[in-house]
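Have a look at these structures, which come just after this line.
Bear in mind these aren't lab numbers, they're just calculated from the coordinates by the rules spelled out. What you see is a predicted model, and the numbers here were worked out from it, not measured in a lab. Cβ atoms are built from the backbone, for glycine too; each structure is taken alone.
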Structure I
Amino acid sequence: MRDWKAKIENLFEDIDNLSDGFRSRLKRIKGTENPLKIIPFTGYGTREKFWMSGRVLEDDGDIVTNQNDGKLQNLVNLYKRFETDEVSGARIRAVFGNAETEVFTDKEGYFYLEMSAAEISDSPFREIKLSLQEPLLANGQMAETVGRVLVPPETARFGVISDLDDTVLTTNVTNKIKMFLTVALLNEHTRMPFKGVAAFYKALQKGLTGAENNPIFYVSSSPWNLYPLLTEFLRIQDIPTGPLFLKDFGNHTIFSSGDHKTHKLNNIESVLNTYPHLPFILIGDSGEQDPEIYSEVVKKYPQRIKTVYIRNINLKPERIASIDKLIDEIKDTGCQLVLAPDTEFAAVHAASEKIISAAELANIREEKKTDENSPKIQEFAGEQIV
């Protein structure tokens, strides 16, 4: 089983590398008259140093969606998100205050930069000016944009690291056919959040005092190609934004659950190590490996994790029993792993632990009720996709 999966993954990567290499050589020979764009991914850091990444692509125009788009249009748009023309070897200049640096994109068009923070600001988000130095367009102009970096304020009392799929928005990851239909046939306007999520996450951001401005990070195995969709989804649903840690589809790790675990662990540890003074709350679901991954984090970083909230989407007795075992394993660290049937249950627990204000429960219950009565339920082949 592993042999044929590895062969398929290697075949995908060989084809992708061959295609990228051919396009890159063709551009060097002919040049490019196509417009280019820099897509910055929200970064994170401290008052001393920060990190951010992004991508340089040929600009084929923005993908414009709305809630009236049909399934065929959504499927076409999904294809456009993955059929990208990467620009390898592009030189990007980043400027922040009096500091600047230059980086180059890799073969998939990604860039990664690290800078020393030269400004002190009360705003949790700092703006970084990005400009494409090479290649220039035929008219000699350069692509420019502004990226954002999250720097938790001194008022923050804890941080939140959350999964996305089947934790914030419904994806049906336990059923691969439904998952594909959900991702392919819905868009950022018609994907559905779990009931009450926006109000709960805003309460976590505000904290007990209402003015903590606690940072929220999202770690998901979704590909970077879906970054615009996911960030727009958070904006539309009024869910607090923050850095997203996604995966490169070019890796083609389409069968590897181990890679999913490594991806999540590495990024969670990176955040924890960046903010050693902050305790964290972890939020995920029981559909795949979140309980096991988060329990491993708790064991490695005892006293750093306040609470683990797991949305219970897998109701099989054996799955619940395995999570109950994890609850017993980590209880000596002082961390509580809470298996929550819905957002309200998790919110009530958070209020009882003085993580959020009890006054926020009314808002969470009201939003949950509104979400339950929402007409935005999409159907495919006579079945609800929510």
Structure II
Amino acid sequence: MPVFAYTAREMSGKLVNGTLEAASERDVAGILAERSLFPVTVKEQASASQSVFGGQKKVKGQTMAVFYSQLASLLRAGVPMIRSLNVLSEQSSDAALKDVVGQIRIRVEDGEPIGDSMARFPKIFSEMACNMVRAGTEGGFLEDALDRVGSFTELQEDLKGRTVSALAYPIFLFSVGSVVLSALLVFFVPKFDMLFERLRKTGQMPYATEMLLAFSNFLQAYGWILLVAVFAAFVAVRIKLQSDSGKEMADRAKLKIPVLGSILMNLAVARFCRVLGTLLGNGVPILKSLEISGTAAGNRLLRDSVSSATENIKSGESLATPLRTSGYFPPSVVEMISVGEESNTLDQVLPDIADSLEKTTFRRLDLFVRLLEPLMLLVMAILVLGVVLALLVPVLKSSTTL
């Protein structure tokens, strides 16, 4: 049960502080009233679901996928919601998820919709998951909604795992190559400075070697400042990405990455089509479905274009027209959506679009990752070769002038 820290005022006006274990802030207020105390502030203390820095701990995607699927199975088998949440809380091996599900169960017992309870923990339950659960609760297809969220989460984790495993070796090469180059520049290259003094005096020092030595001396003298600056920039970027403007900038930057940008956008479009098709197939109104599916896409630019499409639909236009003008949807996808609208089979066409788009995109992603490994090797080889040549050319010049 959550623990709340409170500040309350006695009848005499004196302020007192303390902690109470209760199900909710409302229960804390009731307990304080029984003690003739008037609450001033009531704040929940960090629990197992929160980190030492006050933020919520994240739960592994695979664990969340299992949670959604198990909750759907229990509800489909006729187990009441409160009892299902209690079972999942007791059997969960993840301390953070166990604590959060317990808190959700308490709030649901108090009459709060489960989608709203989940939304209180944004680091654990995504906005897409909360909206899907809300739609499922309102439309009477909560079990199907939970199954779909579990499938989405598992698919995303599978994609993430495949990408990380494929990128592991290129990242290893980049890391080792960076360490080797840094060691060469800081410890090895400066030893040649005195050897090339004669060439420098006669004006025969190659420009590339002079630049290499200057950069090496800079790293020796100010390398720690460079490391601090890089770390500070990293922290600043992380803080910026927490804001709405920073997230939008990040989504925009992702799309500008050669090859990978179009892959990420196609995956976002596929998620949008799958969620929209699922919601329409379960009878959710088109405007509500667009709102949820736009959020589920995972890209703010795509979400904004879907919001614009929603406004057009309110004025009586078709869905395909604003999606075409946004520039984010492939022409083939827009044409299939247009045909689905005309034939009134949009709920059946959209999942087929998502399947086709995902298969094509996954093949492109696999090819991109396979090409990244030799490209990384080539880049590191060119850098090392450049250092070696910059040192070898003046050595050869020195030997010919002796």
Structure III
Amino acid sequence: MTTQILKLNSDLLDSPQKINWIIERIKDFRSMGSGIIIILGAPALKYGNLKSGKSEELYSVVANQAAFTKTSVYLLVEVLKSRGLNSITIEDDATGLVPTGDILESRIMKLDPQNVATLLGEGVIPVISGSFGLGPEGKIISLGFGGAEAFSVGLAASLGDSVCSFFQDTRLTGKLHDNQFYSCIRDGSVISYQECMEIEVAGGQILPPRVIELAEKHEITVWLTPFFSDQEGLCIMKKQVDESFTISAVVSDTKTAKIAILGVPDVPGIAAKIFTGLAEAEITAEMIIQSVMRGQINDIAFLVRKEDMETAIEKCRIISREIGAQGVTFDTEIARVTMIGAGIANHPEVPSRMFSILADRGVNLEMIVASSISITCVVGSSSERDAVDSLKKYFIYENNL
């Protein structure tokens, strides 16, 4: 018997219509003979500057959020029972979860599904609060961003023969439709874990990397479905082997800035010095490109998140003086546009057509980098929408390969 693990945030069940919608989905899966587990996640966890607070204060905040989610669990169980669906909640000390880590960002150390499996065998629908666990001292701790999804995938892996369905807020998917996600991936599409990770790295905001990595490790199929919607959504899984090729997504990201260190001496250890300095400042550099050597000097350019830009520039100027580089430049008015599809490296016509399309639209390319499954271009922010729309039109909607 296949088990369907349905995850949604507790704040989505804010109307009778939405509760009816999820009950109908449950009945659909039950009619197919599937076991059902419901994971309720906490609303978007915002801890602000609490990380620097005292432990007791942190425990209090997390416990209050956990109590809110737990109340939603109890209410949903009662509603399911009233609709003739045998349901029960599992208390935190009986979920089989053993978390490890700090109060706000713990991870799964162990997950024993015995209690859950027993209930499934009895035809019961367990409803579980998935964003929290009990720490070593018996206190509630948070699984952090993506915790409920990670718990769902971990439970699926422990049980075996399980599929995860993550129901996303339609308000969120509406925003993604305008910018990155549902606008560039066909409804009902199937993508691989690697493509999903590439989309996330490119700014697509599909799932936290920890969830994608866990799903890939255990080969768990994940469906992302808009909540309270007729859209089929997106399936993330290990793809079947074939020689067909399609572009899976076109993703844009306007939250990065470009920094370039000019006239860097071409000697061993310089790149290590630059990026060690950035790492010490906890700044992540992406899309690192070194120009062709000219006269024993190079330019090194890379992207950083805009919120890190001021710190990164200050650090780069210090490093530039230390290594005898010619200076530092930066640009905040840029966008990163990425095309993703397994097998891009084996299709030379793809970059040719991509660059021709952008040239026809008058889009200037400031940086280009490619991997085996993606091609990324940095363009001016004013060209971002035109670049994305033109590439989507050809590669996603028309599929003219």
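On mean count of other Cβ atoms within 10 Å over residues 95-102, which of the structures labelled I, II, III is highest?
Ranking I, II, III on mean count of other Cβ atoms within 10 Å over residues 95-102, first place is II.
With percent of Cα pairs over 34 Å apart coming out at 40, pick the structure among I, II, III it was computed from.
Clearly, the read-out refers to III.
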